[in-house]
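Listed below are the structures to be examined.
No lab work stands behind these numbers, since they all come straight from the coordinates. Just so you know, these numbers come straight off a predicted model, no measurement behind them. Cβ atoms are built from the backbone, for glycine too; each structure is taken alone.
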Structure 1
Amino acid sequence: MSWSNLVDIVAKLRSPEGCPWDRAQTHTSLKRFLLEEAYELFEAIDQADPAAVKDELGDVLLQVLLHAQIASEQGQFSIEDVITNLSDKLVRRHPHVFGEVFAETPEEVMVNWDAIKKREKAGRERSSILDGVPKELPALMRAEKIQKKAAKVGFDWDHTPEVVEKVKEEFRELEEAAAKGEQAELEEELGDLLFAIVNLARFIKVDPEFALQKATAKFTERFQLLERYAREENLDLAELNLDGLNALWDRAKAHLRKNPHA
């Protein structure tokens, strides 16, 4: 199966003789599917499952082909234009590979990359250095990108302990808001705390989005083991008090610590 065969298959799906579902799609209607497929790819990568990664990469590629086919039907651009544009960009943004610029470390590469992007975007209508971060990004990821943009002009903390103190300060303000019981203030202070935690994540070089995903996965694994213990002992979770639930939770936690791949 060749690349051209795949492009022809997608074009056929979108044709009058093709699939009613595919024909009905637009750039807008497909947005959620691209996001879903990307997250399914993340999951396959985290599971270290090559067969699943291969399958999910195909699903992501299908979304790219569908968007390009829609654009081609509207006379805007084709998948070949997408490939040409990407090829030119990769060469242009890697002068240390395809040109005579020197860059030995990933950090040096990023300095060059940012400078090239800045030149490419010169003249485009942007009123703020924070422009260009999609509002549709997950909140933690968007906060991190916004912070990084601000940091490029020096609006940032100098040292990690300063960020830790900011997190503590925001937590104290959340506690004060909780004591008052005003929902709007609680929401604002919780947002400030989360934003400060994202700042801390940047300084300790941890991706906050993936860190939270891992924490959620860990909780899910422990809770499902808790449920299994309850079934084995004919216990109804809804009838257990907190002490009973915590006993099962501690048992599940201890088991998974001793058997991390159980």
Structure 2
Amino acid sequence: MKATPDMTRKRLAAQLPAQLPPPLWSARCKACWYVLFIALLTIASFWSLDLQWGKFLSVDAMQKMGRFVAELLTPNFEGSFLSKLSWATLETLAMSALGTLLAVVLGLLLALPASGRGAVRTITRAVLNALRSIPELIWATLLLIAAGLGPMAGTLALALHTSGVLGRLFAEAIENAEGSPAMALRTSGVGELKIFFYATLPQIMPQLISYTLYRWENNIRAAAVLGVVGAGGLGAMLSFHMSLFQMAETSSVLLAMLALVVLVDALSYWIRRILG
């Protein structure tokens, strides 16, 4: 049968997509508008901030910046100061380790009901969200009123914030665990607590350790900063010497922070390699 023009048009229409893509020029036009908007926003930002580039690039400013950099690049390595710095470094390390350990315990206790069902799950997850939504620095500021100045407030601040983070991660790990071993024990009449320790916990233990080490690395950095609000450790020394414009001592504290972070990162990596 010979194809008619109407049949040919219908066949071609059937082969065409239901909705043609937008022309290329319109997409390019939208991108141009976005770029123009960002450019105008950037120009407006510079204009609204009233940056005094003349003073910033003046000879006097350059001399002060040079003097600041020179003092910062000559750290203080005196014996008496290094003794104080070593103690502050150990204090920061202890704050991060103890805060992380407390967070593991509290986070696991909250993760069990958070991985369940019903109203208890909803309430527990809301508690976890509240704990991790408040930064460590805010927790430390609030706890300074109750615990006073020193490392106790910093340790508790790390523990509370990290509990919210680890509790959520632990709960997801429990939910994603294989259910057949737990089901086999449950049908045999084993209690829920024993089911968790003998069926669920062995499966998720590598994840729990990995999450814990990762948060410990973050808590090292956070503990070094918490001292700025009076929570002890390296942060307290940093705040003190910076307030007195003692750049040599400030440089030594920054080097101690860097060394501590590198040490903990290497230790964490080594533990992960051992655990496989």
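Structure above, values below:
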| read-out | value |
| --- | --- |
| Source structure (of 1, 2) for helix-only ellipticity at 222 nm (-39500 (n - 2.57) for each DSSP H run of 4 or more, over all residues; to 500), computed value -24000 | 1 |
| Of the structures 1, 2, the one that 9 was derived from, the read-out being relative contact order in percent (Cα under 8 Å, 6 or more apart) | 1 |
| Label whose coordinates, when log10 I(q)/I(0) by the Debye sum over Cα atoms at q = 0.07 Å⁻¹ is calculated, return -0.50 (choices 1, 2) | 2 |
| P(r) over Cα pairs in 10 Å bins from 0, in percent, for residues 105-168 alone from the coordinates reads 16, 41, 35, 8, 0; which among 1, 2 | 1 |
| If distance in nm of label points 7 Å out along Cα→Cβ at positions 49 and 241 is computed and equals 2.9, the structure in 1, 2 | 2 |
| If mean count of other Cβ atoms within 10 Å over residues 33-40 is computed and equals 10.0, the structure in 1, 2 | 2 |
| Winner on distance in nm of label points 7 Å out along Cα→Cβ at positions 145 and 233 once structures 1, 2 are ranked, highest first | 1 |
| Comparison of 1, 2 - label where distance in nm of label points 7 Å out along Cα→Cβ at positions 41 and 249 is highest | 2 |
